[in-house]
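These notes open a run of structures that come right after.
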Structure I
Amino acid sequence: MPHRLIPFLLALSACESSPLTGPLPEFNEQRAWSHLETQLAFGPRPSGSAANAALRTWLDGELRALDLDPIAEPFTATTPAGAIEMANIYADLQGQRPNGESAPVVILAAHFDTKRLPFEFLGANDGASGVAVLLELAQGLSQSGPHPLTYRFLFLDGEEALREYWLDPDNTYGSREHARLLRASPLLPLVRAAIVLDMVGDKKLRLFREQISDPRLLETFFDAARDLGLGAHVNGPSQEIYDDHQSFMALNIPSIDLIDFNYGPSNAFWHTADDTAENCSPRSLGITGRIVLAGLARLEERWR
């Protein structure tokens, strides 16, 4: 779960019109909700656990069912709890350009690990919600198109700190590893943006105006939300939040964190046993998915 520096409503239609590109890909909120419930059935999923490994196997199968080619990215993280074996998993949906040139790349990311806590922490919102939306985005985008952008669906391990409190470098292990490999990759010059999804399942969803995020990119998605009639779910409190997007910003990739850090009354559900499905909403997953798809439509138009 991210750390703060400073100590939804409609029946969702399958094809909402974008002012830029016409019908958006389908986003099925009930299927996304099923993805959230499947993750919770594994129980707590901290990095290095058997449940975490089982979840990665499930993610691999879900991506293969979409005719994508998932790639595991194993690494050993040095943590305050000792060396822990971790692994990201990602799959690329290749964009198509009329002249055959390489398509620009947009990374869509969410973390699947849950924080180690002395009680059963299921992480319905903090972990599972972002993964659920990302999987459904992969389905909608892979079954539509062709797209002028390549989309990398990146599922990250090791976002959570092993200590009780967030203290660098005890956090964002998976995104820092992916960024390390990306730095040496010929793909890096093609990466135009990174979109991180985290804590997007809250019943009273309102995405923060996260201050570390690239402001122009964030406004692209917030403007898209307003055009969809979902402006009530964006432009929330303005705060700096540590999260996986910083790993990509360190590579000079414009990046944003789409996150609602106010989870429950006075943020009472964050990192507690109350982070359960009962305190999340399929509708919030759907709202997030539609906002992301509408924002991506604008990026496709920009980089077409």
Structure II
Amino acid sequence: MTRTVLGVIGGSGVYEIDGLENARWQTVASPWGQPSDQLLTGSLHGVDMVFLPRHGRGHVQTPSSINYCANIDALKRIGVTDLISVSACGSLKEELPPGTFVMADQFIDRTFAREKSFFGPGFVAHVPMAHPVCPRLSNTLTLAAREQKISHDQGGSYICIEGPQFSTMAESELYRSWGCSVIGMTAMPEAKLAREAELPYAIVAMVTDYDCWHPGHDSVTVDAVIKVMHGNAANARKLITAVAGKLGPQRSACPLGVETVLDTALITAPDKRDAALMAKLDAVAGRILKK
């Protein structure tokens, strides 16, 4: 059986993982550019772990300046088999107050200034995104949150905006009318790129505020967000530790078949494929390109 190598992308307030054995920071070069930071490797409960701070240590990257392609490529390149995203977000529902962890299972992408695919002219691919979250990972996160007594909810749509500004009132009310559960700035194109890299993906959306729609939260401030974020970060570290133990070192496949999604996604004829682009895809699509 394949061994689990659990990748964790830490969002705002989550810049490391407690209790990693044999922990060390490693530089991973990517043909897609510079990842947000070095990758922290080690093990928890016998499970190999790789951690990447999405914004870099010290929070130096904006949601739009993050090199999502390089991040996902570096994680795939170092051997990650499953990916959990930890991300701060705002709540668009009264029943999801600050401090709640939402294991969202759908996304709406409203970003417009980011590279969204590893593929392009000269090598075209179309991966399915109907079900963007791996149920095996999401169910394990939910079970761990329940056992750790962390306020949580499973399911719901995460709407991703470009940022870095928070929403206007009109935007917030529009997204609520669409039935969205939470709002954030980083899940897209992260989840799309993870799918192209054949990495099962799940997200923990950590609610820090009610966005601006709520009568008691008519404007979101960084100070208010950071206050809640500290408590969320502590719970996030507890959750990841528990999840590692539940997944275990022996890996099970994603029921969605994410690990082989490229088998039916490549559309460019082999003799028309761009050699330079194919070379950059040696990690992301190496499995299929070696056939």
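One of I, II was used to compute semi-axes √(5λ) of the Cα gyration tensor in Å, for residues 139-186 alone, and the result was 30, 15, 6. Which label is that? Checking each candidate, the match is I.
Kindly point out which one of I, II the value 26, 22, 18 was derived from, the read-out being semi-axes √(5λ) of the Cα gyration tensor in Å. Answer by label: I. In terms of distance in nm of label points 7 Å out along Cα→Cβ at positions 203 and 227, the structure with the greatest value among I, II is I. I, II: which one has mean count of other Cβ atoms within 10 Å over residues 99-106, as calculated, at 22.2? Working through the options, I get structure II.
All of the numbers you see were taken from the coordinates with simple rules; none came from a lab. Bear in mind that the values here come from a model prediction, so they are computed numbers and not experimental data. Cβ atoms are built from the backbone, for glycine too; each structure is taken alone.
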